[in-house]
Structure 1
Amino acid sequence: MGLTGIQIFKLLPKTNCGECGVPTCLAFAMNLASGKAELDACPYVSDEAREKLAEASAPPIRPVAIGAGPRAFKVGGELVLFRHEKTFYNPTALGVLVPSDISADELDTKLKIWNAYQFERVGLNLRPELVALKDVNGGAGVFVAAAKKVAEESEFGLVLMSEKPAVLKEAAEAIAFKRPLLYAATGDNVDDMGNLAKDTGLPLAVKGKDMDDLIALSDKLTGMGLKDLVLDSGSRELKKVFEDQVAIRRAPLKEGNRSLGFPTITFPCEMASNLDVETMIASMLIAKYGSIAILSDFKGESLFPLLVERLNIFTDPQRPMTVTEGIYEIGTPDENSPVLVTTNFSLTYFIVSGEIEGSRVPSWLLIMDTEGLSVMTAWAAGKFVGDAVGMFVKKCGIADKIAHRKIIIPGYAAAITGDMEEELPDWEIIVGPRDASLIPKFLREMVG
């Protein structure tokens, strides 16, 4: 049982120095208790207190950092079974399997194609993170060469996969700067793999024959002093993989089983004969509870829905994605340009601004803070009503930027027209289209 925030606070230096990233030791203690902070963030905690706080400061599922550079990521660190209880923190990483005997030209072509799979959505860049390089012939030379090519010529992180510790050692030393994941320690090589991970300081995957074997291997490796482990239950059958992922998530959270308190790696690429079925399996694993999913290939039609699913699941359900309230210039608007107003829900903003941009009509877009609610939801909640919108228009400063007094409101908010006219007697309130896709036509017709 972990310590409470107050119990942790009593063991902290109480300097309120702020060097941990929060203003007070009490706030830091609460973050430690909830698993949102690491004890190492406090530079002044005593060794005695550090020992007492070790259990409380460690999340039940250890966060493990993999990769370096723009596609570096963390897996693990989760605190709950269900998203409605609390947000999930570290999204499932998506990777692609590459055999080590691939030609340099083919690998170069694939890396360029895969790197181009980057999708803009609600202001975020959605993209995969990993290449899993599999040793298929036991030759260290070709394995190391392929690993170096991926590490040096792409942004992707790596999973280095070989049954031979000597082969992994050469590759790990060659691309240590990329912080690859070593795969995998098994009952046959656990000592050598454990020592390799210990010497290199790299995260290590653990592959068991079954759950009991996985627990035994995990205990052995943690007994060697290793902390950054990633678990593979060994199953490649759909139902069993699902059961194992749930069991591994439940064990540390509900039963306090630290042996399974690590993120997991899964291989849809080894569970299906085509990418469509792999994509379906990966979709299940993003929801329940895979930390890494390796596919046989990246294709836009399978990758994009997985990335969007991941975004939705790993977004805090209690905090809608928002943009900052204010005046946004779409194109290069001037004093005669149209003025539109909407809410600060991110998806609303990016859809509306995208349609305005597509119209090629320079415009002013007013974004009102509705606590991240969409137009209809905000109107129903009383946060996007006539008098409030009218007051926002007056105080935002748009009147100083334009020579006219016309404002376009969303079609779904037509009911607020009367109240807005009372609040803005000198303005013309224009009801825009209900469907954002009709905005370009509406604006082009409006400006003539």
Structure 2
Amino acid sequence: MTRSWWCSIRGWRRRSPGSSPRREPPPVADRRVDYLLVGGGLAAANCARWLREEGADGSILLVGREPDPPYNRPPCSKEFLQGRESREDAYFRPNEWWEEQSIELLTRTSVMGLDLGARTATLMPHRQEVEFGRALVATGANVRILHVEGAELDGLHYLRTLSNSAAIWSDASEAEHVVIVGGSYIGTEVAASLTMRGRRCSIVMQEAVTHERTFGRQAGEWFQSVLQSHGIEVHGDDQLERFEGADGRVRKVVTKGGLELKADAVVMGTGVHPEVHLAERAGLELGERGGVRCSSRLETSAPGVWAAGDICEYDSPIHGRPVRIEHWDVAFNQGKTAALNMLGRETEYDVVPYFFSDLADWASMEYVGPAFGWDQEVVRGSIDDGEFSLWYLQDGRVAGALSVGRSDDLEHARRLLTSHTDVSAHTAELADVNTDLSGL
């Protein structure tokens, strides 16, 4: 198996002391493609799809470092981990689709460097030089590794890929107690999925309640109550201190608060960071949120090069400022917008970001926003009954909305969020389920 990673190689010739460095001439390209799509995830896959659907007849090369073709990542913590879907069920398209669309797909392949001046990319493991006309950089994100005592023990897992998910279940299937570190999307979804398959799960997290950072205290308490009602232990307001083990394998999780939890396996849901090494070393401008700075049309600081997905920090017409969003729906839609602009359409990415999450088959949530901050929450429906929407207002305007069992409310939330309508005088109507929100 080829081990791949994203990085860049700069070609400097070693010189004698005192002499100035001189860049080696760029290598001669082995071949040329019209569209180079870097990254084997959803953004690149949907970009390839829309290039073809919108009439691109040039050559398309999609390069991904994983062994699988592009796939949907949400099943990694849900249906695939639960054993309800196969690996192939998660694929973006059947394997034969790529050939049918005349899209060249290279898996187990890394782009080691981009020379934006020469418009070439270096591919490994065969060190092939490919010249390109236009390019999409969609290298995604990597998990945030925690460096604590005992982190080298077997039985510790991070979740980002289908292979990670398969390894988690292979380990957890033999385990009695599983500890999950982190109380956000990945942590709660994994805890629910493994509990559904008969494992005893505990969550350790910094927040007081699950999802508190994203959805606030009252929504977080409801999600936590769902988890606890199915036997999941939740330990908030605490932090990981170390892992303890025996015979090279994890056996215990110890927190800074003094909690000691038996652990036959551990899953780390500690977040991700954008994988921008390739972009940075190629000279693309980075933003304050750690992503690749892009215009509202998703074009980077290099003409003819676009970014999409987790790394894309774009000028949002919705939010009036640069934002970077890590979620399936955003990567999917940005792939389409990037394709349209590669074809010269000059299309702004003006889609309201949408998020979703499922806790096994116990509860589902949908969310639009995101609300980076808010000063008021308005509940529509009943949190106690598990059918509600929660509206996040900032200075009287909708900044985001969460739905549990009230999906139709989100269409109104999108409209109010986009229009920046002042609803400060209408919070009573917003909370009243008998009010027609189309009138706001």
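Readers should treat all values here as calculations from the given coordinates under stated rules, not as data from a laboratory. Note that the structure is predicted; figures quoted are calculated from it, not measured. Cβ atoms are built from the backbone, for glycine too; each structure is taken alone.
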Taking log10 I(q)/I(0) by the Debye sum over Cα atoms at q = 0.14, 0.22, 0.31 Å⁻¹, for residues 212-259 alone from the coordinates of each of 1, 2, which one would give -0.36, -0.84, -1.22? 1
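Thinking of 1, 2, which structure, once helix-only ellipticity at 222 nm (-39500 (n - 2.57) for each DSSP H run of 4 or more, over all residues; to 500) is computed, gives back -12000?
Attributed to the structure labelled 1.
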Ranked on distance in nm of label points 7 Å out along Cα→Cβ at positions 228 and 420, which label among 1, 2 comes first with the largest value? 1
Across 1, 2, FRET efficiency 1/(1 + (r/R0)^6) of positions 348 and 364 (r between Cβ atoms, R0 = 35 Å, to 0.05) reaches its greatest value in structure 1
I have 10.7 for mean projected area of the Cα convex hull in nm², for residues 60-195 alone, calculated from one of the structures 1, 2. Which structure is it? 2
When Rg/Rh (Cα atoms, Kirkwood Rh) is calculated for structures 1, 2, the one with the largest value is 1
If you work out mean count of other Cβ atoms within 10 Å over residues 68-75 for 1, 2, which one comes out largest? 2
